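Following this line, the structures themselves.
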Structure 1
Amino acid sequence: MDGVSFSVAAGETFAIVGESGCGKTTLARMLLRLIEPDSGELHFEDADLLKLSGEPLRVKRRQMQMIFQDPFASLNPRMRVGAIVAEPLEIHEPGLSASERRDRVAAMLKRVGLNEDATKRYPHEFSGGQRQRVGIARALILRPKLVVADEPVSALDVSVGAQVLLLLQELQKEFGLTYIFISHSLPVVAQIASRVAVMKRGRFVETGDVDLVLKRPVEEYTKELLAAVPEIPR
């Protein structure tokens, strides 16, 4: 990262777009302190996350969750789906009874389109799109305020990815979520984001409202990305 600075309003979807290797995932992980930055500030609501540790950091962390790119690698293959989705509750809400956890897990799985029987099955028994729904359920089980979605549909078929994007939009409205959405796909960004930052080699080269940036780009790199999007001939 080199001088990356931005802010995101509550309830907004802020997209970060760029080619593979430009630093998008590094930034996503840094925002949740999965990678520690060398310097800078990272503010979430009223706190500088880089100055927090112990219990204060744990309290903030439960309000920030991540949806990962690979819906298979991000799920423990030895755990049943019910245990995977319940794990954040065991960590952050240890006072819940086993039956309360089961009810919360079943309700969240149902909300993302999976039936209660899913709790007894393992990740390999699901399709890619269903596994990503499990990942979404795990991310939302604590009712976070911020969700960092790192290429959540890039490993899915186009039609399945479109269904997952629609689900994310519905959940955002329902739970009042704020999204930081990482993607290399400009069409996906155009569908889901309100503002976008274009990243190149660890820096933001252009930032603004998604319609403005994608329709009237200023930077040459943004124009190159747009030119690379395939068009279906009429």
Structure 2
Amino acid sequence: MMGVKKLYHLLSEDLQKLPYKIGRDALFKLLRCHSLLITRQKRSFSTTDSTHTQKIFPNLIKDTLILRPGQVLISDITYLRSMEGFCYLSLISDLYSRKVLGYIVSTDLSANGPLLALKNCLYSISKEEKKIMIHHSDRGIQYASYRYTEELKKHGIKISMSGKGNPYDNAIMERTIGILKQEYLLDQVFPDINSIRKYVKEAVNLFNNERPHLSLSYKTPNQVYDEKGKEKAA
């Protein structure tokens, strides 16, 4: 369920081979005629509990220019549904490239899920990179918990949190969750948690490696993130 601009970009080479020309506007009209345009949906369930007594850290990325992959990690949690009940998807992404670097599906909203997603992410990042990195999240109890913040401090990663009552501070991650749910159909009801984990793995792989982003000049998150390694090698 991809947007028309990105769909046209992926299909443009094939469309040029047709005996008649189909531009982006014509493709839009064709999809609309057949009721194939995506209807965006809003999140209706909050996974953020900021009414706690843990330490809240200042927003370090508010006025920061994001210039490269590996500069800022962003985190969030969303719910997924199965016939057995709710599950929770914890995500860690690179802010610059949008690439999902770590994720985990868990059965509760404790800090265990986000912490495992964080560890999965940090496993492939060097010590030098971690020392100049910022981790940004909302004010939820999971990210403010002692275990989570201590894990970040252990690696020398600076801790940043959204401003009070300002969801736009973590808008990129909100957008990533929306794409995974709406374009890759993670908003459906799955048979069980094993099915959810299977589909999440596939959705993250497609998001990282196949989906072009307008904000990345139609590159995929993986292409942009990999440019970091190429610059180092040079």
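Where a number appears in this text, it was derived from the coordinates with a stated rule and is not lab data. What you are looking at is a predicted structure, and each value in this text was computed from that prediction instead of being measured. Cβ atoms are built from the backbone, for glycine too; each structure is taken alone.
1, 2: which one has volume of the Cα convex hull per residue in Å³, as calculated, at 136?
On the way: 1: 136; 2: 150.
Source structure: 1.
Here FRET efficiency 1/(1 + (r/R0)^6) of positions 114 and 194 (r between Cβ atoms, R0 = 30 Å, to 0.05) has been calculated and equals 0.90, so which of 1, 2 was it run on? It traces back to 2. As an exercise: FRET efficiency 1/(1 + (r/R0)^6) of positions 34 and 122 (r between Cβ atoms, R0 = 41 Å, to 0.05), calculated from one structure in 1, 2, equals 0.35. Which structure is it? That value comes from structure 2. Source structure of the calculated read-out (relative contact order in percent (Cα under 8 Å, 6 or more apart), 31) within 1, 2: 1.
Ranked on distance in nm of label points 7 Å out along Cα→Cβ at positions 82 and 162, which label among 1, 2 comes first with the largest value?
Working: 1: 3.6; 2: 2.7.
Ranking 1, 2 on distance in nm of label points 7 Å out along Cα→Cβ at positions 82 and 162, first place is 1.
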